[in-house]
Structure P
Amino acid sequence: MMVRTLRVGALSTNCYVVACEKTRKAVVIDPGDEPAKILAALRENELECEIIVNTHGHVDHIAGNGGVKAATGAPIAIHEADAQALVEPSLNLSALVVSVPGSGGEGIKGPGADRLLREGDEVVAGSVKLRVVHTPGHTPGSISLVGDGVVFCGDTLFAGGGVGRTDFPGGSYDTLVRSIETKLFRLPDDTVVYPGHGSSTTIGRERW
């Protein structure tokens with residue numbers, strides 16, 4: 001499994017390109033901005049985007065969806081509880097941003113979800129298989145994607161003991177902590193954690 005990390009947008013969101021080295025099929029996780037940069041990484045590594053997955057529906061994780069989808073034809077997948085955020089600026093928080101590129105000043109409205117994800121679903125690209133784990137708290141539909149020795153957890157858990165904000169609509173600190181303790185901290189200590197912002201870490205380093 002190949003993992004390429006791209007820092008995109010004003011908030012330096014981690015967009016991950018996760019690919020099968022044999023088939024060159026890839027999953028693009030959280031294309032939060034700068035679709036041209038993401039597409040260039042796909043071309044440079046001779047990868048084909050099979051699916052776009054959003055760990056949650058905030059603007060800094062979805063703003064590049066349209067550009068990547070238009071260029072690759074890949075479907076967009078998100079948990080069913082966050083799907084409306086893809087097309088509703090008040091939910092994806094882009095309504096609070098003065099200027100979102102390409103939005104005409106109205107915030108992000110679409111494209112909508114092609115696939116609704118639930119707990120236990122799998123995202124597949126070649127030999128890469130990522131299991132969907134519902135980890136609500138930052139948003140109602142936040143998910144983590146668990147692969148072989150890795151987890152892509154969006155804004156649920158950060159390196160250094162940090163957690164995602166819960167003061168946005170739909171957030172809940174108690175729910176977030178429960179998601180971390182009952183879902184993420186049950187993974188092996190050597191599981192590499194790829195968060196939505198900042199550096200990677202391991203479950204063992206972050207375990208409370």
Structure Q
Amino acid sequence: MSFHDVLFPPTISYGSSGGPGFNTTVLELASGHEQRNINWSEVRARYDVSYGVKTPEEMDLLIAFFYARQGKAYGFRYKDWADYQITDQLIGIGDGVTQNFQVYKRYEGETAYAYDRPIRKIVAGSYAITDNGAAVATNRLNIDTGLLSLTSAPSVGHEVRILNMEFDVPVRFDIDEMNVSYEDYNNLSWPSIPLVELKVR
């Protein structure tokens with residue numbers, strides 16, 4: 001998959017709209033009961049960044065960014081200001097064998113219905129990870145895949161824990177054509193600029 005490891009301008013993403021999405025088929029039975037099928041194993045977010053453009057300079061920046069990504073052709077990093085941090089979370093318990101752990105964020109972890117979201121685009125320099133309280137070397141984490149590869153397997157019962165971390169969402173433009181309107185002198189608008197999350201490995 002073609003991906004540019006660049007961050008969408010955060011001044012524009014701040015003020016945009018959107019968030020996580022799921023895909024569920026609902027079959028209504030004759031009795032009035034429902035049968036629901038979960039079609040996606042992972043969440044897929046969508047955003048509209050048109051609301052984040054506040055100045056002509058930001059519109060110029062957005063147009064240049066769109067050109068460089070060639071519309072839908074290349075993915076990029078996006079900061080979802082509503083959800084971009086992990087704080088003090090367990091991601092694995094040592095069994096004496098496993099050395100690799102995928103970073104994820106757990107939602108509603110205090111209940112039996114927790115949802116684990118794999119995190120694959122980590123912000124460089126934003127994280128601290130421990131193995132039974134001892135700091136893990138930062139170069140053991142692949143910030144492009146979210147895979148933590150330890151030099152040796154944690155001992156049985158040892159907790160592998162994220163103390164803090166920031167992450168981005170891999171996305172692409174969901175349009176191939178610009179639709180900029182010239183409302184008046186030095187005032188441009190782009191009514192809808194959709195982004196869609198990419199499933200990367």
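The numbers here are math on the coordinates, done by the rules we state, and not lab data. Quick caveat, the model's predicted, so the values are computed rather than measured. Cβ atoms are built from the backbone, for glycine too; each structure is taken alone.
Some observations on this one:
- Which of P, Q yields -2500 [helix-only ellipticity at 222 nm (-39500 (n - 2.57) for each DSSP H run of 4 or more, over all residues; to 500), calculated]: Q
- With mean projected area of the Cα convex hull in nm² derived as 10.0, matching label from P, Q: P
- If FRET efficiency 1/(1 + (r/R0)^6) of positions 74 and 130 (r between Cβ atoms, R0 = 41 Å, to 0.05) is computed and equals 1.00, the structure in P, Q: P
- Structure responsible for 13.8, with mean count of other Cβ atoms within 10 Å over residues 66-73 calculated and labels P, Q on offer: Q
- Among P, Q, structure where relative contact order in percent (Cα under 8 Å, 6 or more apart) as derived comes to 26: Q
- Of structures P, Q, the largest value of percent of Cα pairs over 19 Å apart, for residues 82-153 alone belongs to P.
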